[in-house]
1. Quick check for you: by distance in nm of label points 7 Å out along Cα→Cβ at positions 307 and 411, which of 1, 2 is greatest?
2. So Rg/Rh (Cα atoms, Kirkwood Rh), for residues 443-538 alone, computed for just one structure, reads 1.07; which one of 1, 2 is that?
3. Which of the displayed structures (1, 2) returns the greatest value of mean projected area of the Cα convex hull in nm² on calculation?
4. On distance in nm of label points 7 Å out along Cα→Cβ at positions 51 and 211, which of the structures labelled 1, 2 is highest?
5. Given that mean projected area of the Cα convex hull in nm², for residues 275-498 alone, derived from a single structure, equals 15.8, which label among 1, 2 identifies that structure?
6. helix-only ellipticity at 222 nm (-39500 (n - 2.57) for each DSSP H run of 4 or more, over all residues; to 500) computed as -12000: which structure among 1, 2?
Structure 1
Amino acid sequence: MNNYFLKIFLLSFSIFQLALSSISQQNEKIWFDGLGRSYFSRDNILSNEDTISPNSMSSGYNLLDLNVHVNPIPNIEVFGQVRVQNQFGGFFGSGTEIDVRQLTARGTLKNKVRFSVGDIYLKQNKYTLHNYDEDLNLYGSDLYNSYKSIIDYENFYQDNRWRLQGLQVDFSYKFDRFIRTLEVDLFTTRPRGSSQLNSALNTFQSDMLLSGGTIYSQISKSISAELNYTILNELPNSGTQLSSVKNPVYQFGLIHQYSAKKFSINSKIQTGLSEKSWSHKVGYDSISHNRLGMFFEYKSEISKLDSSFNLSMGYRYVDPNFRSSAAQSRRIDMAESNLNSIYTIYSNDAVVRPISIFDIISDQNLFNQNISPILMNFNPIFSNALPYGDATPNRVGLFLNGFYKHKKKYFNINFNTSFFSEVIGQGTSRKRTFLTFSQLTKVNLNELFNQRKEFNFSLGYRNQITNREGDSIERINLNSTHIDFKIEKELLEKVYFNFSTKRIKAIGNEYLVSRDDFDEILTFQQVNYNRIDYLHALGIKYQFKRDVYIDVQYNLWGSEFNIANFNDFDFQRLLFIFSIKL
C-alpha cells in the first residue's frame, strides 16, 4: 500500500513539474529566482575577566528563498517568496522552518494606473517617509559588504525604503499647457495590527495605520514642485488602550534646475508642518499632549554632467516639536531592552554587554522594521548630531557635502561637514552645538599602476564634537572619532584578499534623555565616556560572479571602557558565508 501511494505521489509530482515547465517555457506565465545562503560562525572569548560564559559558541544555518513570479494575464504579476531554513545541528528535518516571507500582487490597469497590494516598499521625502541608514554606514561603504548585504536583505532594507503591508496606487498625466506633467502616488498601510497584550486582563493593542500620498509636477523645463503627506494613526476602537496617537505631516518643495554644457545647478527650497496628538478614552474623546512643529530647508548643488563632481550646501531648521514618525524611526533602538545576540551577558559580574560596533555591523536581530510612534533611543558616541537623520528635531545650522571622482578612476573622494546647534536648550537655557566632519577616500591602485587585477584601499574618517557651555552641571564636551580602513587585492582570478579595520574612540560626557509614552522628556541621565570600540577583519573571498561568492573571515573585536563599572571585552570570530543569488 505504501509503495502504491509513493508511485502516485511521484507520478503527480512529475506531472506537476512538467506542467510548470510547459507553462514557464511556452507561455512565460511562471518564472523563478531567489537566494541561497550558508552561514557559519564560531565565536571565542579572549578576555580573561570572564570565567562564567562558555569559552566558545558556534551557530549557523542553511536557507533557500524561492521567489515565484506568476503572470496570469498581461500586466498582472503575483509574487511570493517562500523560505526554507535549517539551523546547523538539526537532523532529519529537526529545526527546519518554512515561512512565506513576502507576498505581493501588482499590475497596471488600462496602461495608466499602477497598483501594488501586499508587501510594498515605500519612500517619500526625508521629512515625511524615509528609512535612514544605520549610524555607522559611511557613504554606503563596502568595507563590510558581506555583513551589510545580509542585514539589508534580512530586514528588507532597499534604497532607504520602509517595507510595509498595504495598498499603493500611482498614475501620471502629461499636459500641453500650464504644466508639463503631474504624477500622483497614494498608499495606505498597516505597520501594526491589533494584538492581545494580556490574556488575564483581556487588554488589546490598537491597530496602527500609515497612509499618505505624493504629488509631483513638472511645471516648466526648469521648475518643478512636490507635495508629500503622511498620517500615522492608531485606531482606538480596535484595542483597549486608553490613548491613541495621531501624527499628520505635510511637506511642500520647489525645485529649480539649470543645465549648461558641462554643469548642472539644482536648488531646492522646502518646508513642512507636523502635528502630533493623543486621544484619550474618558467616556468621551478628548485631545491632550497636542504638539505642533515645522521645518525649513534650502539646498543648492552644482554637479558635472559626467557625474565626476558634485558640491552641495544648504541651511536647515527643524523645530523642537517637529514629529514625523515615518521619517524619524531608526533602524536600531539603543534601549537597554534591545539585546545583542552574541555573548549577551559577559564578565564574572554577569552584566548585559552594551551594543558595540561589531553588533551594529553584524547582528541582524538588532535591527528594526517597524515605524515607531515616539522617538527611539540612540547612543551619542555613534551619532549625536543627527540621530534621526535630516528630520532630527531641535536643530538649526549649515551643511556642505561634496564628491569627486578622478576622470581616469584613480581615486574618488566623498566628504561632509556640518555645524548645527539646538534651537532651544534641554534642561537649561544653554544650547548644544554639533560640529561634524567626515570623508571617505578610495584609491584604485590597479588603475594607477595599470594593472589588470583589482587592487584598492579605502580610508574613512569622521569626527563629531558636541559642546555646551555653562557651569559644572550644564557643561558638555563629547568628542567621537571614527576611523575605517580597508585594503583589497585580487590574488588570483576571482580570488580576493581583504583586510579591514574600524575603530571608534569617544571621550567626554553627555546627557541621555528618558521620555514617557507621550514623547515628553522625563529625566536626564549624565553619562561619562572614555571608550574605544574596534573591529579588525581578515578574509579571503572567491567571487564566482557578482552575486555568487564564498567569503571566509577572521574577526577580532571588542571594547575598552577605561572607566569604572564596565569591564573590557575581547572576542574573536571565524566566519564562513556562501551566498548565491539566483
Structure 2
Amino acid sequence: MTRIQPRTAPARTVQRLIDSGVHPLLARVYAARGITRSDELDYGLKSLLPPEALRGTQEAAQLLADAIEAGARLLIVADYDCDGATACAVAVRALRAFGAEVGYLVPNRFEYGYGLTPAIVELAARQQPDVLITVDNGIASVEGVAAARSCGIATLITDHHLPGAELPEADVIVNPNQPGCDFPSKSIAGVGVIFYTMLALRAELRERGAFAAREEPRLADLLDLVALGTVADVVRLDHNNRILIAQGLKRLRAGRMQAGIRALFGVSGREPERATTFDLGFALGPRLNAAGRMSDMSLGIECLITDDPARALNIAQDLDRLNRERRSVEQDMQEKALDRLTDFDPGNRASVSLFEPDWHQGVIGIVAGRIKDRLHRPVFAFARGNDGVLKGSGRSIPGLHLRDALDLVSKREPELLLRFGGHAMAAGLTLREADHMRFAEVFEEVVRESIDPASLTHRLETDGALESGWMSLASARMIEQDIWGQGFPAPMFDDCFRVENQRLLKDRHLKLQLTKHGCRYDAIRFNHAASATAEIRAAYRLSANEFNGITSLQLVLEDFEPA
C-alpha cells in the first residue's frame, strides 16, 4: 500500500524566497526541502567548501607533490562503478596535467571483488608503483594497505564510504567520514573526494612554483566528470554536491566536456546542450556502469580519459551494447524474483533476501533495487561468486541504515559475514552459500528491531496540488533544468482528475487522458497495466514529452488511487 502524503512548505519561508527573486512555484518546492534562504541556491564555485576543510587533503597534496618532483610512478586503484570510473578519470587527467607518471588498475569485480585487497596489491605490484592511490574505495582495506606497506609501496586512500572499527595504516587517508574529519559535506561522492584532493595538490604545486613557467591546469574542466559520478552514485545532494553538479551541467550545456562524455550523450540519444540530472543518472550513468557489471570497467575509464572523439565514440557504442545486454539479463532476473515473491505477505516480513544459482553477479544490485521499489522492504539479492561464496547486494528504504544493519548482523553472528560495507541505502556483502538462509533469518530479526513499523508503509511525498496555471510545458522545462536527486527530490504533485480515456502501450504502460477544471492533460504510468477508476487522485511529475518533433506537456504518474 502507498500513502500519498503532501510535504509542508512554511508560508513565511516561501514568501521570503519569492521576495528574494525565486519563482513562486520553485519557492514552494525549495521551502519544502528545507531551503530557507536564497543563498542556499547559490551554485557558484566561490560557494564550494574549501579543500583544506577536508581532512587529509593537505597531507595528500604534499605526498603527491613530492612524488611528482621525484618522478615516482603513481598507480590509481579504482572501483568498478560510475563513481569509481569518473573518480579514476579525474585523477588520471589531473595528475597527468600536473606532470605525473600515472597509470590505473581497475580490478575485475568477479575475480577480485571490492577494495584494495592483498590480491589486488599483488597484481598492482607487477607495475612497480611507488604510490598506490585508491579512488572510491580503500577505507576498509586494512589487509591490503598492510600488504602494500610490506612491498615498500606508499598508499593514499581517497574514499567516502563509512569506515569500520579499524582504519588501514595508510600514509594518508582522505575521507569525510573518517574519525576527526569535520568536513560538512559527509555525503560527497568518491569523485568529489578525489577532485578536492586534486584542488589541494594544485595549490601545493603552486606554492612550490611548479607553474611559474607554464599555464596552471584548469581543474574546473573536469566538473562534467564530477557531476556525472555524483549523480550516478545517488549520494545525498546537499548544497556542496548541488554546486558540483550545477557547475558540471553548466559546462555540458555550453558544449565543454570530455570526448567520452560527448560520445555517451550521442549513443544515449540525448543533447548535452539540454543536459539534466536525469540524463546523467538514467542515460549516461547506466551505460558506464554496464562495463563494470557485464565486463570490465577499464572500458568505461578509457572512454573518459581519451581525447580522441572517434575512439571515444567506438567505446561508447560498446558501452551501449553492454547496457542493452544488462537490461535483458536484468529483466529475466527480475521476472524470476517476482515469481518467487508471488505469495509474499508484507505483513509477515520486514525484509527480503533472494538467491538464484544462475543470477548474474553484476546485476543483483539493480534487481534488489527494483524489488525494493515494488515491495517497500529492504532487499538483498545474491549471486554465486567463486569458491562456494555468495556475493550480495542490498538496497534499503528510509528508516533503515543498511550498512549499520549489517554491522549488527556481524556482531550477532561473528562468523556469518565474510565481508561487508556500504552506505545507508546501499550495501554489499559476501557469505558462504550454505549460510544464506541463516543470513536471511538474522537480517530479518535486525530489521524488525531497528526500523519503526511505520517506515514499512510506503509514503509518496508530494508538493501538494498544482494550480492549473502552472501545469504547463514552461513549468516542466523550468523544473528539469534544476538540480534534483537523492535527498533533494524532483518536484512531485498530487491532484484529483477525471479519467476521460485510457489504453495500454506495448502491454506495459498505461496511457491516459485526464481532465481537471476543464483542462485536458496527457498522462502515462510506466510499467503499470492495471486500469484506473473513473476519478483518481494521482501523484505525478511534469514532463516535457517529445514525439514526432513536437514537444508537449505530459504528466508522468508515480501512483494513483480512486478519488
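Since every read-out is calculated from the coordinates, none of them should be taken as a lab result. Owing to the predicted nature of the structure, the values given are computational and were not obtained by experimental measurement. Cβ atoms are built from the backbone, for glycine too; each structure is taken alone.
1. Values: 1: 2.2; 2: 5.2.
Top value of distance in nm of label points 7 Å out along Cα→Cβ at positions 307 and 411 goes to structure 2.
2. On the way: 1: 1.25; 2: 1.07.
Structure of origin is 2.
3. Working: 1: 35.3; 2: 26.6.
Once mean projected area of the Cα convex hull in nm² is worked out for each structure, 1 has the highest.
4. Working: 1: 6.4; 2: 0.9.
Greatest value across 1, 2: structure 1.
5. Details: 1: 19.2; 2: 15.8.
Label of the originating structure: 2.
6. On the way: 1: -2000; 2: -12000.
Going label by label, the one that fits is 2.
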